[in-house]
Structure formats: structure tokens, C-alpha cells
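Please treat every number below as a calculation from the coordinates, not as lab data. Since we're looking at a predicted model, the values are computed, not measured. Cβ atoms are built from the backbone, for glycine too; each structure is taken alone.
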Structure 1
Amino acid sequence: MNNPRFLLVHPTGNPFARNAAIALAEKGILEEIVTAIAYNPEGNLARTLQRLPDKIAQPLMGELGRRTWIAPPGASLHTYPLREVVRIALARWGVNSQKWVDWVYSSLDRRVARNLSSKDNEITGVYAYEDGAAETFAIAKDKGLFCGYDLPIVFYRQSHQIQAEEAERFPALAPALQAAREPQWKIERKEREIQLADWIVVPSSVVKQSLLDAGIPSEKISTIPFGSPQDYFHPQPKQDSRFRALFVGRLGPRKGVHYLLQAWQTLKFPDAELLCVGMNEFPPGWLTSYEDCFRHIPSIPHASLNPYYSSASVFVFPSLVEGLALVLLEAMACGIPIITTANAGGTDIITDGVEGFIIPIRDADAIAQKLEWCYTHPQELAQMGQAARRKAEVLTWSLYRERLATKLTSLLE
């Protein structure tokens, strides 16, 4: 393909999307970025917020700071913020529903598809993300464009199977298991996206296997693990001697938090605590029986997480369904050893017994056993933390960008 020019689309501008944009720009093939919100800390909005009272400005700047996205040189950036602003406002008022996320993704997809249909020879390829690509890819295919697709989590068939099984095991948790009750239109959308894609980028071997199980040919898939955010996360001295197991993420059954709570409840360690940071997504009242055995912080700005990671003795993330959890890489960047599952992408970034431990999903006993080892082997645990930091120093975002750009340009030759 001569002089390729790409359109990159992601509704919320996650770290992997921003780094993909940089990768394409560094190769000189990024034409345009489309997202919902792109915050510029040096822009007019930031200056306006700085004039507001701190009580108002700080929460807004914390939310917008996560959406920082400045177009690389040579590329344009277009935003369509209205629906995402509405969704964020509703979430602030306690209205958290997947349907509002779907609304943002599908609306942006329709908008991009309409705009793409009117473009004439400006774009030669599209790089888009799960749940936000079906209509854009359909137009792109009609125009003969290359379709790159990023799937950051296991394909829905495996996700649905695992979550449906979990709903059978724990009927009271069924309302919190979203993939077990996905609407048919959304399932069909995911199928269309995966079939229209010319190339699929996944962050871990577990995501790749979920596609192979769905009949997607291996040559269509590239496994490129995410990078470790060392610009923001780094080791800091632990301020106390207390043994602390840490979980960061949405507290719900998909993340396996109920197994972690079951495990911790059996241990009864002196001078120890389980700290869980993140929004509670369990059904109302479900956590009540565990409230005396762990400490819960519902929300911390992402930029303020480093001290919490550094306060931990071990990071525990027993997720049932994931792709490659970015929190694992954040904890490793802080020099914290990991207990996690293969389904969280753990086997792609740690070696069992070196930077941490890989455990089976749905196994509270395995979690308890590894936590007991960590508690009784502080010196070896510290060495694991050092190994985790060394691995994080290798798994950089620059390596991610290099792998992504190299593979894409080879496909376009």
C-alpha cells in the first residue's frame, strides 16, 4: 500500500489507544483521531477549570486528566463529547448502566461511519476497537480500506460462557455478571466486527485463544502485550510494616473478588489487612457479610494510586474474565509482586514463582495458600517485588508501539 493514511477511533482514549496513535504517527501513517473527549492540560478548558473553586475543579480535572489526548504532529483530532459527558454525569449521580456505555460507543461508531462515507481517498485504513467498529468497518470495506481491530478482552463467547457458569454457581451474583445477559444486537455487533477485521491485535495469549476457539485464523491475530506506565508508577518506600494485600479495580464477580474475600476471611493474619480500591459492582447488600474483614475505598483518582500500590505487600487480582489487566502492570511498575490468573493475562507478563504467582480461576483455597506463603516469606516476597519491577522496566509502552507499528507496516507492504 503506497502512502497509507489511517483513521484511529476510540471512544474513551484508553492508554493502549493513545499509544497506538503514537505508534502510527511515528511511522507517519496517522491521518486522524476520533474520540469522545480529549483533554489538553494546557488548553482553554484547563485554564477555565483552574479559575473555579477547588471543590468543583478538582473532581472535574481528575476525571478529565484520564482523558488527556493531544494529537501527534501531522494528525488531526476530532471529538464528539456530548454523549460521553452525559454518561459521566449520570455515573456521578449514581446511574451506572452498561446501556449508557453502549450508547456512547455505538453513537460514535455511526458518526464516524457517516463521515468516512463522505471522504474521498483521504484514508486508506481504519484502526478501531471492540464495540465501536461495526458500522465504520462496513463503510471501510465498501471503500476497500484496511481494517485493523483491537480486542483488549477475551472474545465475547468465552466471556459469556464463564460468566454464565458463574451465575449458575452464585445465582445471587447474576445481576452483576453483564456478559451472561448481553442483548442479541450487541452479540451480533461483536461478530460483525471480528469478521470484517483484516487484522486483530490482542494483548495476551488468553485473548488470542478465545479467538482461535471461535474459528478465527491464527494468521489474522497478533499478540502485543500492553506497556507498563513507568512515567506515573514507580517504587516508593512502604510507610508501615503491616502486611497488606491490595486489589485495585471494579469490585465485582467478573474480577473474582468474591473468591478473594472468601480466602481472606479464612486467614486471620495478625497485623494484616486486605485493601480493595474501586467501585462496588456487587448486587446491593452483597458485601455486607464481608465488611468487617477488609477495607474499601470506592474511588481514588488514577494519578493518585502510586502510594496505595507502594503500601502493599502483594497485589491480588483473581479475575475470571480479562484481556491483560493494566493494574497488573501498574503494580509491577511499583515493585509489587502479583497473585493473579491466566485469564487476567498474567502468564504473558509474569513467570510463576518469579514476579508472583499464577493461580486457577475460582479457587479461594489457592488464593489463601499463596497469601499465606507471602505472609510467612517476607524476604522472598521482597525479591519477587524487585523482579516485578525489573520485568516492568522491559515491558514498556515504547516496546508496545514498536511491535504494533512494525507488524502493521509489514502487513501493508
Structure 2
Amino acid sequence: MPDRPALSVCMIVKNEAEALPRCLGSVQGVAALETVVVDTGSTDGTPQIAATLGAKMIAFDWADDFAAARNASLAAATGDWILVIDADETLTAAGRTYLQQLLAECSAAGSAASLLLVTWLRQELNARQAPYTQVARLFRNHPAIQFEQPYHETVDRSVEAVIAAEPSWQIAQTDIVAMTHTGYTPAAIAAQHKFERAQRLLEQALAQSPQAALYNKLGALYGEQGDWAKSLSLLEQGLSQPECDPITYAELCHHAGMACRHLNQPARALAYYQRALASSVLPQLKLGTYINLGSLLKQQGQLEAAIDAFTAALCIDDSLPVVHYNLGVAQRARGQLAAAIAAYQKAIELDPSYAEAYQNLGVSQFKLGRLPQSAVAFQTAIALYQQQGNQIAASKLRQGLQQLGVQ
């Protein structure tokens, strides 16, 4: 390669033949770039597809260590900057624009010339608990920057060490939604058996190095598996650690609130949610907490406070269907059916496949005596439930409508 590329796109993959073209397509044309793909044992033609797309391929023997695989990609990268991206992620239009501007400023020795690392937001598509995550995926190709930890690998410590040795470097934090991610959808998690792998690797990592971030990830994982007592124990151990960055602290409090709610400890849940909301993180990272807080308050009959929580979430981001849906549920419980209908309709506008929103829209229409409209909403909900494989919900709704005499 005669000229040093401005950007090296670094990936680790295994059996990503379907997703890889979409991912790499999202970064094409951003800059003069190279793509480094570390394959950890694909059997579906992923290496051939990556090579066809112009990637530099590296075969890597998997040893239960994501950091080692990531570092293999960094070692082969020759660009000025590194962009780390996974096959189930894409760069957004806003991310492309930001990246192009940053690289242009660096080449012109502009204000970005002293930047070492950039953090930005990643949207978790179809995730109803935490719609956004702050990630550090864009950084200088500095020889001292390396990933650490076998699971939930991070460059944080090496970046801190570089800045301590070379204080002129800076870190930029932006609230641009630069990436989208599909890997946390229930179907994706089940398909890749992520629960079992994550539990094993996190427990191994914690045994070697107790860190707040690891307690947070493992505690959240046990919560997803329904073991809320174990989850809460781990999360509280995380909060007791001497070093805890603001994002990890907010997530620990958020997950602890969820655990307390499932353990029927609403007062403790409320306190943890309030601690999460008081943390010094970007507003977008508080959305999941506002949603869970609103749901808890609604469950406790504090409808006005619940509506305030959902409204606060919408002030941060009004594009999330789940927030409009929950606002509608709270408005309906308060007896404000017209407001509930408006909220359900907005949720459906944003997500036409939102079966629960159609069902609750039907209920509100029915209560107002709008029988034709309610019947359409109910039938749409049933059809969506069936399309989504939720036959139990479809059957239950159908039986309920028969009892009401709604066709």
C-alpha cells in the first residue's frame, strides 16, 4: 500500500456472511481506508466474502479472549485512525459525516489534531430497556493502545496510560448517534448462545480482577436470566468497588433498581433509579432508567409522577416507540383515553409492528364506543402477534374479543 490510509476498519468475525456486506457497506466512501478482518473460525464463507469486499484477512485461533482477537486486528492495521466495528453494527449517516469531518480536520492540523479517542452513541435497535450505549470505537493507531479483558473488552486503561505519559492528547465525547446495533435483540442473543458464553467469561474475569464494570455486566446478565437475587448481590458488590466511572455507576444503579423491582422492593428500586438519574452521564444514557422509573411509578399508582417520567424521556428523545406506548398506558390508567389513543398512535407510527400498542389502542377505542376502529386495531394486533410467533398472545386476545362479542 503506497500511502498510509487515513482509517483502518478493524473487525473480528465468526459466521457473519449475512451481516458482513451491510456492515462494511456502511463505512465505504468515508475516507481512504483499509479493512482488517480477524476471523475466529467461520464455516459459512465469511472469509471469502470479506476478501471479495477488499478486506485484509487474518485467521485467528479462538481462545475465549475477545481482547486478544481485537489486538490481532490492531497489530495489522496501518491507518492513522482505528474504527472498531462488529458485523451486527452499521455506521449511521451522522456517524459517517462526523468521521469525515474529523479526519479532514486531522489532515489539516485542525482542532482534532490532538484527539486520541472519541466516544459516541450507539443505538440498540429493538432494545426496550436501554436504547443507547456510549462506546469508544474510534481512536488513534497508537502502539500503546490495546484491548484488555477477555469479555467486554476495552481500551480504557491503555488510553489512560497513554494520556498520563503524553498529556497533550485529549478525549472527545459526542452525543452523535454514530452506530446502530442489532446484537442485543432476543433472537440474536438466542441464536449465538451469548448468555452461556458471557456468564462463563465474565465469571472467569471477575475471579482474576474484581472490577465494578465486570460486576455490572455479570449482574445484568443474571437479571436477564431471571435470577434477580444473584443479580442484585453482584450489582451491590460492584457499587462497593473503590473505582467506578460515571457510566458504570449509572448502569449499576439502573440494573439494581430493576432487580429490586422484580424482588418486590419498590422503595429500594426507586432509590436506585434516582441515583442513576443523578449521575453525570449523557441524557440519552438515562432513557432506560426513566422508562423503568415510569413503569414502577405507574405500578404503584403514582400516575402523574409516571407521566412526568415518560415525558422527561420524550424530552430527551421522542423517537422511541416504547416511551409513547408506556405514556399511553399511564394516560389510560388515569382515564385520559384521548391522550392514551394519541400516544398509542404515535408509537404505532414509529413502529408499525408494535402489536401491544395496537391492542391497547383497541381497548381505548372500545371504551370510547368506537367499535369499528377498535375492531380494526384488535385484528391488526392479532395478525402481528401471529407474524411474530406469539401465538399465546394472539389466542388470548382472540378469546377475549369473542367474550366481548367483538368481531
Original post:
Comparing structures 1, 2 by distance in nm of label points 7 Å out along Cα→Cβ at positions 84 and 340, which one has the largest value?
Top reply: 2
Subject >> Parent structure of the calculated result 15, given that relative contact order in percent (Cα under 8 Å, 6 or more apart) is the read-out and 1, 2 the choices >> reply: 1
Original post:
If you work out distance in nm of label points 7 Å out along Cα→Cβ at positions 204 and 396 for 1, 2, which one comes out largest?
Top reply: 2
Subject >> Structure (1, 2) behind the derived value -13500 of helix-only ellipticity at 222 nm (-39500 (n - 2.57) for each DSSP H run of 4 or more, over all residues; to 500) >> reply: 1
Original post:
Computing Cα extents along the principal axes in Å, for residues 148-387 alone gives 69, 37, 35 for which of 1, 2?
Top reply: 2
Original post:
Out of 1, 2, which one gives 0.65 for FRET efficiency 1/(1 + (r/R0)^6) of positions 76 and 164 (r between Cβ atoms, R0 = 30 Å, to 0.05) as computed from the coordinates?
Top reply: 2
Original post:
2.4 is what came out when distance in nm of label points 7 Å out along Cα→Cβ at positions 44 and 220 was calculated for one structure; which of 1, 2 is it?
Top reply: 2
Subject >> Among 1, 2, which structure scores highest (criterion: percent of Cα pairs over 40 Å apart) >> reply: 2
